[in-house]
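Several structures are given next for inspection.
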Structure P
Amino acid sequence: MIDRDQVLHVASLARLQLSDVEIDTMTSELSNVLDHIEKIRELDLEGVPPTTHVIDVVNALRADEPEPCLPVDVVLAAAPEPVSGGFGVPSPVA
């Protein structure tokens, strides 16, 4: 069983601000997840190979082949603030 302090600690690590209702909900939900994990640990899984997918996935991604780029003027036409042939972005230093 996970407690409120542990939920607050994890939320802090993830830089999340949770309301009291969210903390109570997460405490319950995370406890349920951990209970299920404990049930799985009780199973005899000797000889069961680890898997990453439920079914075999072969060639799920397309081949990475170069294709022609869009013209710069077409791309920059959609930019909110084009600057010198590129995208204008706010400075990280204020």
Structure Q
Amino acid sequence: MPRNDIDRIRDKIRLRYYDMSAHAMEEMAEDLLTILDVEEAVLNGQIIRVEKDDPRGTKYVVVGMALDQQTPVGVVGRFTSVGRYLIITVYEVTELEG
């Protein structure tokens, strides 16, 4: 039975089978977010957009709440050729997306 994309992404986060780009680390720090905020956002969030136009692979935009359950966080990532999940960028959501 095929699993849906959000479950696959959450599994990678739970298993710590993911990487963060330098850009994602910079953006996370700039928005005063922690790695726990990013993980929590993915684990409780939903995919709001799938972008298939990137030649490096399909990108998933997940929005969920940070650890404080008050700060909305966006996490953009993709699966890599070696089966890991690469978080490309992270940001505090300041306006409604969808």
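Determine which structure produced the value 0.99 for Cα Rg over 2.2 N^0.38 Å, calculated from the coordinates; the candidates are P, Q. All intermediate terms of the calculation are to be shown ahead of the outcome.
Details: P: 1.98; Q: 0.99.
Traced to structure Q.
Same structure again: Looking at mean count of other Cβ atoms within 10 Å over residues 18-25, point out which structure of P, Q has the largest value. Don't skip to the answer; put the middle values down first.
On the way: P: 11.8; Q: 15.6.
Top value of mean count of other Cβ atoms within 10 Å over residues 18-25, among P, Q, belongs to structure Q.
Consider the structures P, Q: one of them gives 6.8 for mean count of other Cβ atoms within 10 Å over residues 42-49 as calculated from the coordinates. Say which.
Values: P: 6.8; Q: 16.1.
The value was obtained from structure P.
When relative contact order in percent (Cα under 8 Å, 6 or more apart) is calculated, the result is 30; to which of the structures P, Q does this value belong?
Numbers: P: 18; Q: 30.
The read-out was computed on structure Q.
While we're looking at this one, here's another question. Have a look at P, Q and say which one yields -8500 for helix-only ellipticity at 222 nm (-39500 (n - 2.57) for each DSSP H run of 4 or more, over all residues; to 500), as calculated. Before the final figure, lay out each step's value.
Working: P: -12500; Q: -8500.
Source structure for this number: Q.
Just so you know, all these numbers are worked out from the coordinates, no wet-lab data involved. Since we're looking at a predicted model, the values are computed, not measured. Cβ atoms are built from the backbone, for glycine too; each structure is taken alone.
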